[in-house]
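Enquirer: The following blocks contain the structures, represented as structure tokens.
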Structure P
Amino acid sequence: MNNIQRICVFCGSNPGTIDAYRQAAGDLGRLLVAQRVAIVYGGGATGIMGALADAALTAGGEVIGVLPQAMNRPGVPHPRLTALHVVDTMHTRKATMARLSDAFIALPGGVGTFDELFETLTWSQLGYQTKPIGILNVQGYFDPLVEMIEHAVAHGFVKPQHRQLFAVADDPAVLLASLRSYTHPAGSKWTELDPD
């Protein structure tokens, strides 16, 4: 059983096209507070980011933002964060969020969210980190992404055991339970090289 005290949440700074995305962010924020789990995220006040932070802060939770200096300007950071870490680059931002967290969850978002999720999956595949990773698949938003990864497995570009690097669920409580029981697959991408 993983001791998860802080979860890094990757999510969009835009609200998306349906209310279910913001609702899911709020539900996740409240669930994490109820289970005494702090949130680490990108620090923004808008979109899915804002909905997540608003819900958690209103419920009395701890919310830690991480922003690169270039984005630390009026209207971007959430004004009520428990703590805000301002760092030099986007690379440092991702590394800082990872260092502060015990697990990761991706909510709906755009290219930035995909980048954060895939970099974390890559670190896990290579054995650089072994923390649980989850995808909250709101209204099937991540179906094409999961299918693409499974397509890569089928075509030999991702090892079958590395499909187990992340959990997928459409219910935040189910996803959190999966993260708590997660076991990282043994080894890394380079553990079992072909002798040829």
Structure Q
Amino acid sequence: MVKKTAEQIASRREEIVNACEKLYQTMSFKEITLKEIGEEVPFSRPTIYNSFQTKEEIFLALFEREYDRWNAALASILEDNEKLGKEEIAEKIARSLTDRVQLLKLLSMNNYDMEANCRIELLTDFKKAYGRSMELCRMILTKFCPEKSAADIQNIAYIFFPFMFGIYPYTAVTEKQRSAMREADVGFVYRSVYEITFNCLIKLL
């Protein structure tokens, strides 16, 4: 048997995550199975198990990658600006999340069940990416809002990060949901990812 190099292993892992990402554009988490993911990659399903033992582990890797992509955007805000006002901070973070709709969609899922069905080492890698997001947000606030104490910044993080779990359901409303809300006379007003994120951050800042 030919031993795979670290680069080949990483490449196959990426292909598996890409397949999951592709399916997630048109299917729900519940609908996607390892069988469907296996049909999207050019190698056998047993090969998938060399990298991931469960569907949840593949989704967690996708989730981690989405945090890494957001982290790159947050790092750019931090590094590319010398000074920002509160509206500019809110605007730039809101823009960064506008490009990360898939991250917001994943956040709206039941993360408890997903994380429970993953190995600790993969969960730890994911938590590092998530933790980096919190760290970068705190660094942005520390740099551009010097009047705020460490406790103020921590409180903002503990409000904003849980808030992010609800952004997708409020901004990606299906026609069926719209019809039901009209029938129920809810009076729902559509807001974009940018609008709902910007408004939250302005109030927090």
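Enquirer: Using the calculated result 2.4 for distance in nm of label points 7 Å out along Cα→Cβ at positions 89 and 121, pick out the matching structure from P, Q.
Expert: It was calculated from structure P.
Enquirer: One of P, Q was used to calculate mean projected area of the Cα convex hull in nm², for residues 65-104 alone, giving 2.7; which?
Expert: Q
Enquirer: A further question follows. Mean count of other Cβ atoms within 10 Å over residues 9-16 was computed and gave 22.8; which structure, P, Q, did it come from?
Expert: Of the structures listed, the value fits P.
Enquirer: Work out mean count of other Cβ atoms within 10 Å over residues 49-56 for each of structures P, Q, then name the structure with the largest result.
Expert: Going through P, Q one by one, mean count of other Cβ atoms within 10 Å over residues 49-56 peaks for structure P.
Enquirer: Tell me which structure, out of P, Q, gives -22500 once helix-only ellipticity at 222 nm (-39500 (n - 2.57) for each DSSP H run of 4 or more, over all residues; to 500) is calculated.
Expert: Among P, Q, the structure yielding -22500 for helix-only ellipticity at 222 nm (-39500 (n - 2.57) for each DSSP H run of 4 or more, over all residues; to 500) is Q.
Enquirer: Now a separate question. Looking just at volume of the Cα convex hull per residue in Å³, which of the labels P, Q belongs to the structure with the highest value?
Expert: Q
Since every read-out is calculated from the coordinates, none of them should be taken as a lab result. In this text the structure is predicted, and so the values were computed from the model without any measurement. Cβ atoms are built from the backbone, for glycine too; each structure is taken alone.
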